[in-house]
1. Who wins on FRET efficiency 1/(1 + (r/R0)^6) of positions 57 and 105 (r between Cβ atoms, R0 = 30 Å, to 0.05) among P, Q, i.e. which is largest?
2. Where is relative contact order in percent (Cα under 8 Å, 6 or more apart) largest, in which of P, Q?
3. On distance in nm of label points 7 Å out along Cα→Cβ at positions 49 and 369, which of the structures labelled P, Q is highest?
4. Of the structures P, Q, report the one carrying the highest value of Cα Rg over 2.2 N^0.38 Å.
5. Starting from the value 9, 33, 35, 20, 3, 0: which structure in P, Q was P(r) over Cα pairs in 10 Å bins from 0, in percent, for residues 169-344 alone calculated from?
6. Here helix-only ellipticity at 222 nm (-39500 (n - 2.57) for each DSSP H run of 4 or more, over all residues; to 500) was calculated and came to -13000; which of the structures P, Q was it taken from?
Structure P
Amino acid sequence: MSSFQTLQPPLKFIPHHYRDWVRRGGYALLPLLLRVRLQPWLPAGIWPVTCKNPELLVKALHQFQSGETRLLLAFRHSQVDDPLCLAYLFSRLVPQTARQQGQPLRQPIHSFFMYDRGMPLWAGAWLEWFFASLGGVPVHRGRRLDLKALKTVRHYLLAGQFPLTIAPEGATNGHGEVISPLEAGTAQLAFWGVEDLAKAQRSERVMLLPIGLQYFYPQPDWCALDRLLSGLEADCGLPEGGRPDLHGRSPQAYYQRLAHLGSHLLTQMEGFYGQFYGQLWPEAQTPDRLDLGDRLQPLLERALTIAEAFFHLPGQDSLENRCRQLEEAGWARIYREDMGNLANLSPFDRGLADWIAQTASLHMRHMRLVESFVAVTGDYVKTRPSFERLAETSLILFDLVERVKGTPVPRRPQMGRRHAVITLADPIDVSQRWPAYRASRTAAKAAVAQLTEDLQTALEGLVEQT
């Protein structure tokens, strides 16, 4: 997707059309796709992919295939590579475990899934076709209720031939050890599933299975981290921060270098917003007295406020939800539903529409800045400067610099081979909570909130286990 959009036709719902031959082909290529990501022109390779307790998913799938349950999978989605790892879980690890237990599962083993409607806009039309062929359901993440998507996923949960997978965080945060606040949609969908089963007079239970996923570098490439930081320093006009002891692999030296780079970027962004969008705020006037986290949050707030003022949004929600609202407001001005046939527009009307679309896309860049940093704190790396945390945070800074430079789709540098570790929690029986949910509207909201909290706790527990 280009940096500045012109008027586009309305975004249409992408209907699912599951094709089993596409699933078979994709699953067959998975080991190769995971390994070839080691090539220098592609992101870092992922190998091996392991699961600590796949027997939990084997048992859940046996119950699903026998008609005892309907299954909703809630997975930790921190990186764009996560779907490849989950596909490997379904195509290799789970069938292997089932055979070892002497209880093979009925083939095919797969999952339908929900994905962000914006992904094909930057990845290309091929992804739209591919996801639809795998049973993916595109969902708008903004304020409006996506009725077509909701109808489809409720049908999947009620009668789909496969379980349904959803990422309850709503977006990736780039941090392997930080779970963003969960959106309530996953819990609400689970209760709707119970409701739909009750209306159909069916006895299956709805089970919600939390899935954790983390990446580790078995052989940390400190030279790659040095190259990344050197490139960022060059882009920011900083002298190279000196090369830490690569043989001694001193994490603290890399942290100091990363902290210096982060402080410089904060100062630059504070100056940018202060000079061109109003006076400096107190935190930006006394940077030496505050740590990076205390300076970052007011900066993110200022960026969102500027975008919300343009789109006439109230700005009264969490940072994550405000980002979703801004994205939806921007799309409404780019993918216009009120213009009729675009070919019938006069050149003047088309020019005005292009003008507002370009302005909207420009203001959405403030939101993209915030979106990349919603999980960033001042002590994530400081408290434990592991290679994983250093690499994650450096890559987030890389995304920021590339976006400011105007790179439409930044290609992240590889940081070495990663080992993906999947961990499962005990499934949550949502049907047991149905009597409390249906008692009243107030009780329903409380039940959704409690299920969301319990799911958050389960996912955070999986991080601690790993």
Structure Q
Amino acid sequence: MNVREIKTYRQAEEYILEVPKFTSKNPLGETKGFYQFLQKHGYKEENLGKIVHIAGTNGKGSVCSFINSVCLESGYHVGMFTSPHLITMRERFVIDGEMVSEEAFLEAFFWLENAIEAYHKEVKEYQPTFFERLFFMSLYLFQKVGVDISIMETGLGGRLDTTNVIEKPSVCIITEIGLDHMAYLGDSIEQIAGEKAGIIKTGIPVVYMDKRRESSVIIEQVAKEKGAYCQKVSKNVYKINEIQKKYIDFSVCSRYYGYVRLVMETVAVYQVENAAIAVNALEVLKEKEQLSLITQEAIQRGIQKMRWPGRMEEIFPQVFIDGAHNEDGVEAFLESVKTGWQQEEGKRCFLIFSAVNDKKYDKMIEMLTGLSCVTDFCITRIPGQRGVKIDELERQFRIYTNRDIHVYEEIGDAFDYCMRQKGEKDVVYIVGSLYLAGLVEDLVKDNLK
């Protein structure tokens, strides 16, 4: 499709989805060159307000959303750029709690196309990748409305990530480091941590999750080399007071107020860790930038009001979607299920699973089959070349369990089966991939129309 023929949001989205077919990852130096060109032609980084830059393996999106929610409760205008999206590309751009309109998306799309054309004429040929296009569009969207705070989530890695063209963030955050995207980031925790720590800037404070010693050593070393204040968040910083069916009551140690009691309306135990990272980062941000509106009360309200789709999200009574797609994510999912499970006679538990083929789906399956409460496994296939073939998934499940395995090529058929079989007390979990989470979300949305 010729870009000049595009008239609608849907056409623009389709064009961006086609980008991977005609361009590949650009060296960060070339991306920086285009970024600097934008700064000479109308875009200014300072117009993004205070920038929060977030990297990590698991929990990035949730930490972004916690910070976004608290900043909104504090009265600030906030832009949030995250990935991936579940249903529509517009989910990646959230301004003051709302994803951008189709009209705003289209406006940003054409702004970027005009900038690319101008760059070609004045400097050199440059074709942004899929992720680069979306990131650059976020700059336009956030600058146009004049946000006070911009929350920027890395796409992949950190050191070479497109978002790392940002020159002066106010605070950097690194969430839990795990083994994921090893083909791109390295095959050890230390190597992956080194890539994630690449977002740390000279003199800019960094808040990180101190969960694995091998990653913590790397992050602290990079921070020391950069002269950056480094604050770790360990399991000693938070404690769970009570877990109920619909909420978790917990406390986080604050720089100012001692232990602050917080409530989250979720059953995802792993979100306590993400909330603790967010609270610590918010307090560092408050101190560095004198953001006096971030108070204890705003933090409490923001944490309680935070919603992040696809993370132990209850889409129907006792039907949960979780986007866990690697070993650490599945481990966190299992902890939440085991913590919240209440055994009753005759109660059934259905687990719908699928995965993409660049993940360690065999290990995830081994872990999930160890969940004793599951009575029925239901496997399906994510469409396209990335989805693991259904017979391969079935073969892996047969290695680890002799419980009932129901096989459906179509995700809709798998979901329909579980919903028809589910009794009032029964539970359905959907896990294995954010793509699967998005497809089920879309399916539910269509059925509710």
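Taken together, the values in this text are just the output of simple stated rules run on the coordinates, not laboratory data. A quick note: this is a predicted structure, and the numbers were derived from the prediction, not measured. Cβ atoms are built from the backbone, for glycine too; each structure is taken alone.
1. Details: P: 1.00; Q: 0.55.
Top value of FRET efficiency 1/(1 + (r/R0)^6) of positions 57 and 105 (r between Cβ atoms, R0 = 30 Å, to 0.05) goes to structure P.
2. Numbers: P: 29; Q: 15.
For this comparison of relative contact order in percent (Cα under 8 Å, 6 or more apart), the top structure is P.
3. Working: P: 3.6; Q: 4.9.
Sorting by distance in nm of label points 7 Å out along Cα→Cβ at positions 49 and 369 in descending order puts Q first.
4. Details: P: 1.02; Q: 0.98.
For this comparison of Cα Rg over 2.2 N^0.38 Å, the top structure is P.
5. Working: P: 7, 20, 26, 24, 15, 7, 2; Q: 9, 33, 35, 20, 3, 0.
Corresponding structure: Q.
6. On the way: P: -16500; Q: -13000.
Matching structure: Q.
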